[in-house]
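A.B. asks: Read through the structures below before going on.
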Structure 1
């Protein structure tokens, strides 16, 4: 018999003489320990749940000895959570997951307004920075709307490495961030190409 959810299960038992007996079995499934994140963007209450004995909870590089943490995430991004506890069978259990914080009002993005791809070794590449780098892409366009470059936020644009000659001008850029909630957020910026 395999039971995978809490419930009352009827059963029929037959002994070796063929006599039957009917009864019910109440089965309670005790879930594995987990961390309830109590959404409150950017303030979260992280609570360890479903354990027999709490040992520790880790948020990034910090270890906490209490099963509940009130925390403020200063910027959007991915944060590693780990719960160490004894499960309902008294086995040591370590549960790790990533908490995606996607509050738009605390998403950090650094977008330079100018660069000078003139080959002098100073500001020749164009790089942006995002607190959600793997979820953010950007595209750069010339004044006619032709796409010059497109990449993830953790990749820089080096026109000379791509064989592009960029003259003094004004370019437009769009950033696209796919939030953990699956919402797509877009921003537009102007980039000045300096001599």
Structure 2
């Protein structure tokens, strides 16, 4: 069977990437969340050992057995170099898992797979993707969502924003671009229109 048509979904923080993937699910598209995979692999002994070697056991939880993601986030989002170190340890493993999931979908005969990967543009994954869809939102809106919506302190929110690529960096990679400044209802309508076009386009090729 042919491999599925692969659509990468990435973009700035709080720009409704997950909302776009939920709309893809409405249309029967399988989506893979790399953020969830990234969380899960911190329990992988090989990855855990490398991460602890980089950041020390202060990132462990109270049981001293698992990595506390909040503690780790406070460290890596305050330093671009430390974030890069973490990414070097985790990205190859995440890609390996994603490709194995795509292979499973290929064997099932799945036609389209969406890959939600916030920092896709920092990897070379686009080489095995058919399209890259990008969502962006202004730093001001992102800051409001991080503080009021996700409960981060202002310094924490600014650190998160600073650690992320700028909108202009994402736009260069976009086959399809969404400006997510609008409200949820409007963005859902826009997402549905574009996803329907994607499904129609891919099915015409089959």
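A.B. asks: Tell me which of 1, 2 gives 5.2 when you compute distance in nm of label points 7 Å out along Cα→Cβ at positions 11 and 131. Before the final figure, lay out each step's value.
C.D. replies: Details: 1: 5.2; 2: 1.4.
That value comes from structure 1.
A.B. asks: Taking 2.0 as the value of distance in nm of label points 7 Å out along Cα→Cβ at positions 35 and 147 derived from one of the structures shown (1, 2), identify that structure. Walk me through the numbers on the way to the answer.
C.D. replies: Values: 1: 3.6; 2: 2.0.
Source structure for this number: 2.
A.B. asks: Going by mean projected area of the Cα convex hull in nm², for residues 19-90 alone, which of structures 1, 2 comes out largest?
C.D. replies: Numbers: 1: 7.2; 2: 5.9.
Ranking 1, 2 on mean projected area of the Cα convex hull in nm², for residues 19-90 alone, first place is 1.
A.B. asks: Another one. Say we calculate mean count of other Cβ atoms within 10 Å over residues 43-50 for every structure; which of 1, 2 gives the highest result? Can you show the working numbers first?
C.D. replies: Details: 1: 17.1; 2: 13.4.
Sorting by mean count of other Cβ atoms within 10 Å over residues 43-50 in descending order puts 1 first.
A.B. asks: Where does the value 0 come from, among 1, 2, when helix-only ellipticity at 222 nm (-39500 (n - 2.57) for each DSSP H run of 4 or more, over all residues; to 500) is the thing being computed? Numbers along the way, then the final one.
C.D. replies: Numbers: 1: 0; 2: -16500.
The structure behind it is 1.
A.B. asks: For structures 1, 2, calculate mean projected area of the Cα convex hull in nm² and state which one comes out highest.
C.D. replies: Working: 1: 18.4; 2: 12.1.
Max of mean projected area of the Cα convex hull in nm²: 1.
A.B. asks: Kindly point out which one of 1, 2 the value 13 was derived from, the read-out being relative contact order in percent (Cα under 8 Å, 6 or more apart).
C.D. replies: Numbers: 1: 13; 2: 39.
Among 1, 2, the structure yielding 13 for relative contact order in percent (Cα under 8 Å, 6 or more apart) is 1.
A.B. asks: Could you tell me which structure in 1, 2 was used to calculate mean count of other Cβ atoms within 10 Å over residues 51-58 as 13.2? It would help to have the intermediate numbers written out before the result.
C.D. replies: Numbers: 1: 16.6; 2: 13.2.
Considering all the candidates, the number was obtained from 2.
Read the figures in this text as sums done on the coordinates, not as results from a lab. Being a predicted model, the structure only gives us computed values, none of them experimental. Cβ atoms are built from the backbone, for glycine too; each structure is taken alone.
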